[in-house]
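Engineer: Following this line, the structures themselves.
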Structure I
Amino acid sequence: MTLPSLARLLALAAIWGGGFLFIRMGAPILGPTILIEYRVGLAAIFLFFVALVLHKPLHLKQHWKHFLILGIFNAALPFTLFGYAALTLTASSMSILNATSPIWGAVINAVWMRHPLNGRTMLGLSMGVVGVALIVGFDHLAEQKGAGLAIAATLLATFCYGLATNYTNLAKPVDSFSNAHGSMWAASLLILPALPFASAPATPSLSVILAVVALGIVCTGIAFLLYFRLVKDIGGTSTLTVTFLIPVFGILWGHLFLDEVITPSMIVGSLVVVSGTALATGFNPLRMLTAKKSAAN
């Protein structure tokens, strides 16, 4: 991995880790529905202007169903579920639970492709469950009002990510930028009918407005551009390491900006979740480095 790619990887992890901070800031003020409509809407507008610069048409007539499916399972539904969870859970907890996404991806792939789960994947799944239990139990999250539903919403969101990943791998190939661009417009349209039934609990302050703008443009629009550049430069397997780095930044940003307490069980739980994810997905950094050295020779 080159130094520029490493810098992009760390930047992406920091940005996506910061996304949980901004969700935590915006959800209690605007409510999940309004917050996420702003998020996907701003991302869609940003990517639209990028598409104009790059001369990348969407070809909606051919791919609108594909974008709609991605918009539901990779954006509208999981983003809204995280917005709901942010009414109760800390940014740190959400970023750790988000690391279970690749585990769901591995399980869904096994069921979808009718491949039995091997021992390593089962162990990784079990470790993910244990890690979540450590965070929930020792940090007494389950004792908070509504925390059980919030945790379930977060895990359902990560399940959606796993579903979207497997669908994308099996669907008719569409370039990565168009997937990001088209899915954001689809998500915006999907959430739009719910807006008349939603209301903001409070008037947003300047800091909340800036957080929402950052969530849409930086943590969604720019993050997608970084992500797809990394996939092109270093491959999907190497880019997967961002999943392991996001909880580090999620915990750090939550502590620095929201005064969230970092507990020993949170650290241990996050390590167990990340280790389980590595096992379930078959990620091996040593093997990855060895392969790159062999290719270089």
Structure II
Amino acid sequence: MPFLGAHMPTAGGLHRAFAHIRTVKGEALQLFTRNQRQWSAPAISEEEAAAFAAAWAQWPFPHVFSHASYLINPASPDEELWRTSVAALAAELTRCARLSIPFAVLHPGAHKDSGRAAGIARAAACLDAAFAEAGDAAGGVGVLLENTAGSGTTLGADPAELGDILAASRHPERLGVCWDTCHGFAAGFDPRTPETWNQTIAALDAAVSLPHLRLLHLNDSMHPLGSRKDRHEHIGQGCIGLTGFRTVLTDPRLANLPMCLETPKDPDLRQDIANLRTLRRLLKPDEA
């Protein structure tokens, strides 16, 4: 069975994410180690790292991921923005290492009309430069490139682009992929039938090989197939629907993967509880 969880808030301290994931009975956790919409961020303090480790010790699952800042654009042709992105990613890798988080999820960026090939080369070079800049402080922390909806000049709507970035990097052993169901649906990858989902899995396998698929984001879509619009909806309430999520959840090729919600969230987490309940019912055919 997959490990089901959610992205959790960290107000009051990074360690608070574990209290939240325990509240919703989650088995996988994603969080921001710092504000995802700011460039500057302090390092992880000794006290933060200790509190995080203590809270994790009370939660019996290993599946913790960070999501890197939305500001980072690995594919940017602008030298200043690219170098700032390298520094921000290196800092994220270092924070993850301090917290023993093995992977940071990262959007592959937008090439800004410099062209697909140039964007792929820049993205791979950004990854390599960030690994080099972080050095030993990053330990073995890796990066999971997330597929995108494909708006504008963003890379990653086509799994082949993710594969090309992995292949161009000097550190493919530290790279993997995160598949977002809403982004995939917006880009034209349909999980609503076994046939179309098998086509998606085949495309992923051809591009990156399935062992590199390390995490799924489970989000329904407010917009129809191929819309190129990234708008997350609660499970079963969007255009993917329950049938699509049943197909994903019951795919034996994904049986042991962590899968995190990134659906709209209320302060008391009731929406996460409801979404996870829905997903778990889909895993039991007699209750779906």
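Engineer: State the single structure among I, II that was used to calculate mean count of other Cβ atoms within 10 Å over residues 22-29, giving 24.1.
Structural biologist: Working: I: 24.1; II: 20.4.
That value comes from structure I.
Engineer: For mean projected area of the Cα convex hull in nm², for residues 174-277 alone, find whichever of I, II sits highest and give me its label.
Structural biologist: On the way: I: 9.4; II: 6.8.
Structure I gives the largest value of mean projected area of the Cα convex hull in nm², for residues 174-277 alone among I, II.
Engineer: Hey, another quick one. Can you spot which of I, II the value -12500 was calculated from, given it is helix-only ellipticity at 222 nm (-39500 (n - 2.57) for each DSSP H run of 4 or more, over all residues; to 500)? Mind showing how you got there, number by number?
Structural biologist: Details: I: -24500; II: -12500.
Label of the source structure: II.
Engineer: Comparing relative contact order in percent (Cα under 8 Å, 6 or more apart) across I, II, which structure shows the greatest value? Let's see the in-between values first.
Structural biologist: Details: I: 42; II: 17.
Between I, II, the highest calculated value is found for I.
Engineer: Can you tell which of I, II yields 18.0, 56 when Rg and Dmax of the Cα atoms in Å is derived from it?
Structural biologist: II
Every number in this text was worked out from the coordinates using simple rules, so none of it is lab data. For clarity, every value in this text was computed on a predicted model and none was experimentally measured. Cβ atoms are built from the backbone, for glycine too; each structure is taken alone.
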